[in-house]
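S.K.: Scrolling down, you'll hit the structures one after another.
Values quoted throughout were computed directly from the atomic coordinates according to the rules given, and no laboratory measurement underlies them. Since the structure is predicted, the reported quantities are computational estimates derived from the model, not experimental observations. Cβ atoms are built from the backbone, for glycine too; each structure is taken alone.
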Structure 1
Amino acid sequence: MTQILVDSLVYAAEIAIIAIGIALSYSVLRFANFAHVQFAVVGAYLSYTFFALLGWPVVASVILGAVATGGIAVATDRLVFARLRGISPDGKMIVSWGVALFLRAAVASVFGGGARVFPLQPAPLSFAGAYFTMQDVTVAAATLLAIGALHLLLYRTKAGTALRALAGNPDLARTRGIPAERMIALMWFVGGSYAGLGGTLFAMQTRLQPNMDLIMLLPVFSAVTIGGLDRVFGAALGALALSLAQNLLISVDLGSLLTGQPWSVPTQFRDFIAVGTMVLILLLRRRGATAQAR
């Protein structure tokens, strides 16, 4: 059981930081931004370039990769989404998918389609019968620090207060003199930076490839759906809940419980668990909204 908990915490840390950025984006702009997951891939490749190709220290490489990704996100907004503020959320969502495809093609054209691995050799550790690595601890710690930093930004600074006001009531925020476009740019930078950080942490644990976004897409959006699309820190809790559900269902010997023959859910069905959880949450919320309307 301890191993399941450890594995769940590490996997939740990998996807939570990306999910937080999506929730932040949705709370301000009110559309599901599929390009956000591709920003995670871009950030991972930038960090890999700084670390593995240029030989910079790993911490500096990860930070610079995240900051550069935030700048790319702001530039993407200026070039694409800023011109489409007035269209429907569905239209913006479709455009974001097109941006994601463009970014994926750009990454593949520069780095090639083959997989790459961060040249790291983390030390193995154990605790209470659970086995993990120093890299797992680093991933979890980095995610906790990032969540804490975002909480301080949103609730302890004037910019954070303005950003929350814009998310809560855009029209009222504008009439109160809040510079909406400047706050939206801040949101893109923070969200893009967190995507870059999350993508790097995910790639360090697995492998780096241009279509890595397809691996992250379902669990990340499932975590956001579970936690609430416009609840920034709810996305982190959603990631933890999803990770626990996946690891528990995969580890339980369902065959022995039902038929007496050993059988467990194969690990390749992890994404189906994410989809099933997301659909269940959406159905329950719809039923709850219908009941309130009555």
Structure 2
Amino acid sequence: MRRWVAAALVLALAGCSDLPSGVDGDLANGWSAPPVAKQFRPAAAQCHPGLVEEGTLEDYAPVPCARPHVAETAAIADLPDLAPAARPGRAFRECSRRVTGFLGGDWRTGWLVLQPVLPSAEAWTGGARWFRCDLAETSPVDGEFVRRSGSLKGSLRSARVRMTCANPRVAGGRVTAMRPVPCAGQHTAEFAGIFVSKSATAAGLTAAELEKGCHATIATFTGIPADRSVRNRVGWLGFPPGDTSWRLGDRAIRCFLWLNGERMTGTYKNAGTRKLKIHYVYR
């Protein structure tokens, strides 16, 4: 029986000795190499239905920026090999720098959120080192994301997204809404600029640091002396970033000039002491 099997194999091999033209029978020669696997990499200048922290190929579904969307990718870059805990902060710092040219100004001076989007842990292990710099507009009235159409590119050159003048709603010592209005008309608050907190945590930010920082920022904006008389000339509203943004590295406090509800007309930039007289008394 074994001899019959052997003979059958010999006959089978012999039957293959006459090969078709162009076939040499060498299985290890002349075969094309399979294509090299490509790592997924998102594209810039894309818009997305929502704001996310992690991007995967399965969830990647960009939409044209002309259509309604929440987030927009302003830049794509790469990270060096870093520990997981260090990646978001490094990406955030890089994104803060990169989106300035895209927006036409410091993103922190607009009604905007900056979110670095990183690859998943599995993709990182597989070699992915990219990160996206995504931007979203927020409503100053309720803090919700704005579902917008059109790109944010150059948006800080106009007043629609840039912080300027507003009518805040203040209740119980807290601002519950900011309603932007043109500075040419009547308003009760005007964006003066930002200062960067030295506190390592959001919880460590004190009222004294807020007051000192916003007073200095408003003094520079309005052209009044940055001395002890500032508190007798102006009031202020300060808006620190949320806990998540603080952990990523955003420590910028947004400061608004506020005259305790008094109406202002026109911008108070470089208003000076003639317009901002001493008229608040602290005992």
Structure 3
Amino acid sequence: MTLPSSVRIVEVGPRDGLQNEQQPIPIEVKLELIHQLAGAGVTYIEAGSFVNPKWIPQMAGSEEVFRQLRRDAGVCYAALTPNMQGYQRAVESGVSEVAIFAAASEAFSHKNINCSVAESIERFTSVMEAAARDKIPVRGYVSCVVGCPYEGDVAPEQVAAVARQLFDMGCYEVSMGDTIGVGTPASVSTMLEATLQYIPATRLAVHLHDTYGQALANIYASLQLGIATVDSSVAGLGGCPYAKGASGNVATEDVIYLLNGLGIEHGIDLDRLVAAGNFISHTLGKESGSKVARARRQ
């Protein structure tokens, strides 16, 4: 068994994590979290989302966040852009790169963005063309890669086909998201093996929620298949507002502890990362979702 020698962490806490919070979050808190994460050595931070604030109010201040960011050298500050309008706002705000998303489940696509999977991908054509012209890298997300809250299990071939479309459109990397966290090492491996027929491991990432406590085991299974990019959220913040019952993302602190134990390089200072997670958890008035952070408080 050969594991990657290094892993890139994609920190989604400031976007995917905070978008699920009910309370308003001041821009200065978002900025402080982003700055602490960069200070801990995180080199890819999803700092906001240019979506309609009517649907996701917590992302309403993304323009201001990007305008006020202290940009550290070597750190990519990315944003989610669901359409051309969002893309234009993101570029004007000075994002490093953008992300687009599609579901592997037809039911989820209709419930989430009110269109079919094919229609959702078609909508991104203009974004991909503009990004190519502007030389802005685009990352792709596929949600519900193992299961859907509305239609149950999702066929690996169906998932692979959606990922392939995003890759063929020009996404430099495709992140495979277990949105409701129902995956196990067996089902995640089967899904990835189907996708690896079309996309090399170096161009795939995993985005695994911890609803059933399987995220770390699923990440380990992904590493065994050569996946070397992992999405995670500091303090385990977040979830999917459209997926009933979905708990938070896997905590970045816990992923780093796993990688440390495996001797895999990642460039992140665990102590400073825990401090960033404790900062945002305290600010939100909640306990950290990271088992590592909780263990270190005892």
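S.K.: One of 1, 2, 3 was used to calculate relative contact order in percent (Cα under 8 Å, 6 or more apart), giving 34; which?
M.R.: 1
S.K.: With percent of Cα pairs over 28 Å apart as the yardstick, tell me which of 1, 2, 3 scores highest.
M.R.: Checked 1, 2, 3; max of percent of Cα pairs over 28 Å apart sits with 2.
S.K.: Now for a different question. Determine which structure produced the value -6500 for helix-only ellipticity at 222 nm (-39500 (n - 2.57) for each DSSP H run of 4 or more, over all residues; to 500), calculated from the coordinates; the candidates are 1, 2, 3.
M.R.: Structure of origin is 2.
S.K.: Can I ask one more? With FRET efficiency 1/(1 + (r/R0)^6) of positions 84 and 180 (r between Cβ atoms, R0 = 35 Å, to 0.05) coming out at 0.75, pick the structure among 1, 2, 3 it was computed from.
M.R.: 3
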